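Undergrad: For reference, the structures are reproduced in the following blocks.
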Structure P
Amino acid sequence: MPQASDRICIIRLGSLGDLVLMTPMLRALRTSFPSKEIHLVCKEKYAGLFDGGGLVDSLIPMRRGDFREIVDLRSALSRTGYETIIDAHGVIRSNLLYHMLRAPRKLQIHKDELKKAALIVGKANLYKRVTSQVERYAELARRIGAEMREPYAELPVPPSAMKSAEAALERAGRGCRPLVAFAPGARWPTKRWPAERFARLIFEASARGCESLLIGGAEDSATNAEVAELSRSAPLDLTGALSIIESAAVLKRCRALVANDSAPLHLAEAVGTPVIALFGPTVREFGYFPRLPASRALETTLPCRPCSRNGKRTCPYGTKECLTSIEPSTALEALLQALGETRDLP
């Protein structure tokens with residue numbers, strides 16, 4: 001039976017995008033310490049991200065996130081025993097669980113919260129260099145002696161998920177023309193490019209020979225349905241129809257993705273698909289900009305940006321100018337460049 005010295009426990013409860021960006025760290029731990037078990041505590045709804053990928057040995061789900069469950073998790077994890085505990089989240093719940101546990105080696109992520117606050121509140125940029133969130137997670141692996149290659153998110157997609165993706169596209173009779181995915185949703189409305197802009201872009205992309213599909217979770221159904229109706233080009237709507245890893249498989253089959261600052265951005269890049277990312281209330285310094293060479297980030301420089309850490313705050317001016325100022329023609333040009341096609345621009 002494995003001993004505590006053979007186990008590493010990582011606490012990262014959410015979100016989906018962050019869990020994707022943590023894959024280089026998991027891969028580094030796996031390759032640097034092949035004899036050790038890697039256990040991950042995360043929200044139950046994100047557990048499917050790691051199905052069949054081999055990045056973790058045990059996934060401990062958090063269902064409710066209340067104090068009672070944290071105490072129960074502490075008891076279960078203490079019985080298992082760990083050599084290393086890593087808090088890769090740095091929020092109240094993960095911090096509480098982290099401090100309840102004992103292990104010979106413990107470490108937590110550095111989140112630059114003071115720098116973020118200075119940039120949001122005082123518009124004072126204290127960042128000497130932009131550090132991606134991927135690099136912040138990679139640093140945790142380095143701190144316990146893991147060897148890191150260039151840290152890019154890389155998500156293993158099992159054959160079963162690829163088979164499901166192919167079946168979904170085949171049933172819809174899609175896939176003969178270049179596939180482009182669109183993810184109009186985002187957790188917070190302030191981060192969503194207007195539905196009519198997405199619809200116009202889908203119409204223009206379809207007119208140039210692209211096969212368009214909509215992707216997102218069940219919570220994005222209303223937004224995506226509105227985009228589909230406005231687009232007048234009948235995109236394939238897979239919203240809420242796929243598991244997380246099946247969504248990754250579909251994105252792997254696509255030539256590009258157009259998305260807001262949201263989880264699909266990172267999911268697409270983790271399977272090698274370039275992204276046209278629309279950024280409004282958040283900025284590059286926060287660490288979530290796309291990183292693939294073929295990807296593009298579209299943004300508008302305004303004195304009010306950034307207005308919040310994650311886009312949760314309502315636009316203080318009620319205009320969402322940071323996003324509404326990005327025209328569909330600009331996004332189309334970036335998309336066609338990512339596809340290696342620049343002719344027939346409006």
Structure Q
Amino acid sequence: MSFEAALDPPRAHGAPLSVARLRAEPEDFLVEEELGFQASGTGQHVLLKVRKRNANTLWIARELANACGCRPGDVGCAGLKDRRAVAVQWFSVPQSRLAPQDWVGKGGAEYEVLEAHRHSRKLPRGALAGNRFVIRARGTAVDAASLAARLTAIGTRGVPNYFGPQRFGRGGANLQRMGEELRALRPAERGFILSAARSLVFNAVLAERVADGSWEHLESGDLANLDGRASHFRVEAVDETLAARCARLDIHPTGPLWGSGAPLSGGRVLELEQRAASGLITACGLVARAGMEQERRSLRLAVRELSWRREEDAVILEFRLSRGAYATAVLREVFAMDTDYEESST
């Protein structure tokens with residue numbers, strides 16, 4: 001049951017209100033990265049703000065490397081963004097013969113450099129405060145009152161922070177490779193398989209907590225984290241202050257990103273996590289043998305600045321998510337999606 005629940009997990013806000021068609025055009029899915037820091041203005045690197053359309057992030061990185069005259073590995077990017085989309089994201093390149101002002105306007109049909117600033121270091125993966133989304137859902141058949149009520153509930157309570165199906169590869173391809181000898185694979189392939197295995201276990205745990213209604217509440221034995229932060233703390237007992245902060249979406253319960261050893265949770269929470277993991281022995285063993293450590297991820301995702309409006313035969317949703325979150329986690333709580341999604345989350 002854990003495997004099936006992880007791949008098609010239960011919804012927290014009820015059945016979808018309507019079927020929706022996504023990404024009929026790249027412009028139907030707009031995402032913009034928020035760095036959360038300013039360029040230093042000096043240094044041996046250049047931060048580039050790039051707008052791309054219907055192009056893969058790593059392909060853009062190779063194009064920037066060619067223009068810079070550096071190796072593709074010398075190009076930094078904060079996150080991988082969807083191909084079939086319009087995305088505004090940040091890259092870094094080493095200082096070269098090109099001055100920052102020379103970068104602005106570079107590109108072609110697939111991308112354009114919008115801004116360039118000197119910076120002190122290479123941009124590391126995950127160096128984001130969050131992402132803003134504008135998503136057009138076409139072909140929807142839902143009345144305004146039902147949609148408004150559902151989105152109000154999502155804004156108030158958040159959504160389960162599931163890893164999307166794209167994490168597991170097309171048709172679950174990354175999961176099908178969990179039995180392969182990882183040392184024989186390229187680092188990128190190995191990383192995809194390990195990430196899929198961890199995501200499978202996390203989704204299975206979260207699915208159980210959605211099913212029993214505890215995904216949005218703290219309980220004794222939980223490890224809680226601050227909204228948008230990676231750090232967490234042990235919950236020995238839930239008092240009025242903790243309960244109120246959880247209700248405000250300031251803090252959230254977490255679930256395991258599996259690794260060697262046992263999770264650091266306790267009580268019923270630990271029992272639930274171990275029970276879910278026991279149904280996914282291959283995935284748990286894989287990440288443990290790879291030397292990965294037990295980590296935590298928020299079970300709940302706060303959906304900030306959520307708004308909506310109608311177009312003819314479409315609904316447009318706008319919202320902001322913290323880094324590492326999937327827009328599909330929001331969309332699936334509103335619509336049944338009839339598209340093959342390839343979303344990245346960072």
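Undergrad: Taking FRET efficiency 1/(1 + (r/R0)^6) of positions 7 and 327 (r between Cβ atoms, R0 = 41 Å, to 0.05) as the quantity of interest, name the structure among P, Q where it is greatest.
TA: Structure Q gives the largest value of FRET efficiency 1/(1 + (r/R0)^6) of positions 7 and 327 (r between Cβ atoms, R0 = 41 Å, to 0.05) among P, Q.
Undergrad: Using distance in nm of label points 7 Å out along Cα→Cβ at positions 71 and 303 as the calculated read-out, with 4.3 as its value, let me know the right label among P, Q.
TA: Q
Undergrad: Here is a further query. I have -8500 for helix-only ellipticity at 222 nm (-39500 (n - 2.57) for each DSSP H run of 4 or more, over all residues; to 500), calculated from one of the structures P, Q. Which structure is it?
TA: Working: P: -11000; Q: -8500.
Among P, Q, the structure yielding -8500 for helix-only ellipticity at 222 nm (-39500 (n - 2.57) for each DSSP H run of 4 or more, over all residues; to 500) is Q.
Undergrad: Here's something else I'd like to know. Which one of P, Q has Cα extents along the principal axes in Å, as calculated from the coordinates, equal to 62, 50, 38?
TA: So the calculation was done on P.
Undergrad: Right, next: Match the computed value 17 of relative contact order in percent (Cα under 8 Å, 6 or more apart) to one of the structures P, Q, and report its label.
TA: Only one of P, Q returns 17 for relative contact order in percent (Cα under 8 Å, 6 or more apart), namely P.
Undergrad: Taking percent of Cα pairs over 21 Å apart, for residues 39-134 alone for each of P, Q, which is largest?
TA: P
No lab work stands behind these numbers, since they all come straight from the coordinates. In this text, all values refer to a predicted model and were calculated from it rather than measured experimentally. Cβ atoms are built from the backbone, for glycine too; each structure is taken alone.
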